[in-house]
Structure I
Amino acid sequence: MKSRNLPLILAASLLAAASAAHAAYPERALRIVVPYAPGGNIDITARTIAPGLTEALGQQVVIDNRGGAGGTIGSEIAAKSPPDGYTLLLGSTGTLSTSPPLYPRLGYDPIKDFATTSLVSNVPLVLEMHPSIPARSVKEFIALAKSRPGKITMGSSGAGTTNHLSGELFQSATGTKFIHIPYKGSGPGLIDLMGGQIDIFFDQLSASIGFIQTGKLRALAVTTAKRAAAMPELPTIAESGLPGFDASTWTGIVLPAATPHEVVMKVHAALIKVLHAKTTRDNFARIGAETLESTPEEFARFMRDDLAKWTKVIREAGIKLE
């Protein structure tokens, strides 16, 4: 009897040990993989929530920038990391919704390879340019672009990112043609934009608002269906002559798919606590972003729907990476 019961006793002991380990989580520092260079919207968003997560989880939460290939390199690193709860990815529209239909050999599946926690934020993009460009409205810029076909340079935070696709959709809608210059994040691109090395950028308002307010960049319009609360004086592209134009960047925290449910829920609880904090909401509002929050199930459903939406848009528009 005793020998027959030994496997059951051993299994129960291992389960108890695993449960105790999960209960003790986290026992060391965690990292948020940001799949872009420092200085862009995703990086800013991660740095906005990291201090609160550090406090809520009781362990240091550090930022690990892994830029390149439109955010897909860092996302693949996160997807293939040990599923122990110590590697988080700040996913976004670019890496979880638009990359799959653009990269046929993508090294991760956004639906199968990640466990969702909660959405974090939503940010409008802004059509902005170097102040030397002689256009002060979307209408004037379209006319200028049509007079210079294939000569205006458009930066992005990487091929296939929301920045890039917003620009591609703008070209498709207006019959204009830009030269696409991809960077490893919007941070390096903004430096070149302010230096006059490139002409325009469709960038997240959160990353550019300070440069716009100080006159280093000129903004013409936001890409969302409604105006941004942080800069209500900016019209939308839709109301500037392109009805139906709508694009934005959402973010959310995901972990490798095999991460234990108890660990995922601990991260979720900590994240919701951070998103509820007034300081978090105020910090996001100052950069033109709004906080979002969801259950893991709501986030997963939202991601599936957004992936389907962008897959349809990309295929119908015939957008292909260079």
Structure II
Amino acid sequence: MAQQNVPNYGGQAVIEGVMFGGKKVTVTAVRRKNQEIEYFEAPRESKAWVNSLKKIPFIRGIVGLIEASANGAKHLNFASEKYSQESDDPSDSQGPSKLTLILGVAVVGVLSFLFGKLLFTLLPVFLAKFIFGTWVPDGIPQNLVEGGLKIILLLGYIIAIAQAPLIKRLFQYHGAEHKVINAFEAGVELTVKNVQKFSTLHYRCGSSFIIFTVLVGVIVYSLFSYDTLLERVVQRILLLPLVIGLSYEVLQWTNLLRDTPVLRYLGYPGLWLQKITTREPDDSQVEVAIAAFDKMRERDRTLAENQFATTG
């Protein structure tokens, strides 16, 4: 059973490390080839009007996504640069391309989410129309076909990139991130041995958010009619913010209901997808995740104390 009234910390996997976000700072820890752990931190600075928007249901999800993309980009660049610096041979055919890194990180983070969501929203529209349009009527039937195609494309995409060795390690760090959050929320001491006992799945994961945008989209799009393919495409683009906002709320609801019998199953579609986007980490990867989380908590406390001393 999770602790009551604990902060909802979040994070994401990066190349050979993990990033965690606190109230005042975001911290990344990466493992270097010499086995040392190196850190990168960036302050969380939000305008007052942005913080106000983040309190409004259905809008806060979009605002949070944009903010997380901006913050996450700095940490992803740090981790990628450190990894590139230690590559023995940049032309090595076994080494991952920059595109592979970006595609893999986009699955477990939010850096390319908006672009990816737009692509995975529009491509199934054309496929559903031109492949199934002759025998599947417009309206709800086409929306169901479209939703099914989105899920197939999403799963195919993730399974394909997961074959790269570096992406497999990225998914292990994703699992380590979840284990640390689960252990913290359970109130146990964050040691490698303790953390390894916990699940790699978590109800608040970005992977769950992705699958919910597909499911919520099917429902939302079914509420609107269209006459032409162009109207359908424009409609999907205009409704995308609504779908994202609703999906964020669904993600939060499933997290709140995860300890409630029967209702906990509402979050299972996201957990099923996480069985692909997370892997069991080894002890050294969990150690990095714990280091990032502890450093984030330490810096959060220090910055809060300094702010209190200045204003008090």
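When distance in nm of label points 7 Å out along Cα→Cβ at positions 79 and 207 is computed for each of I, II, the one that comes out at 1.4 is II. Computing helix-only ellipticity at 222 nm (-39500 (n - 2.57) for each DSSP H run of 4 or more, over all residues; to 500) across structures I, II gives -21000 for structure II. Could you figure out which one of I, II the value 1.00 for FRET efficiency 1/(1 + (r/R0)^6) of positions 223 and 287 (r between Cβ atoms, R0 = 35 Å, to 0.05) was computed from? It was calculated from structure I.
State the single structure among I, II that was used to calculate P(r) over Cα pairs in 5 Å bins from 0, in percent, for residues 39-198 alone, giving 1, 7, 11, 13, 15, 16, 15, 10, 6, 3, 2, 0. Structure of origin is II.
Every read-out reported here was derived from the displayed coordinates using simple, explicitly stated rules and does not represent laboratory data. Source: prediction; values computed, not measured. Cβ atoms are built from the backbone, for glycine too; each structure is taken alone.
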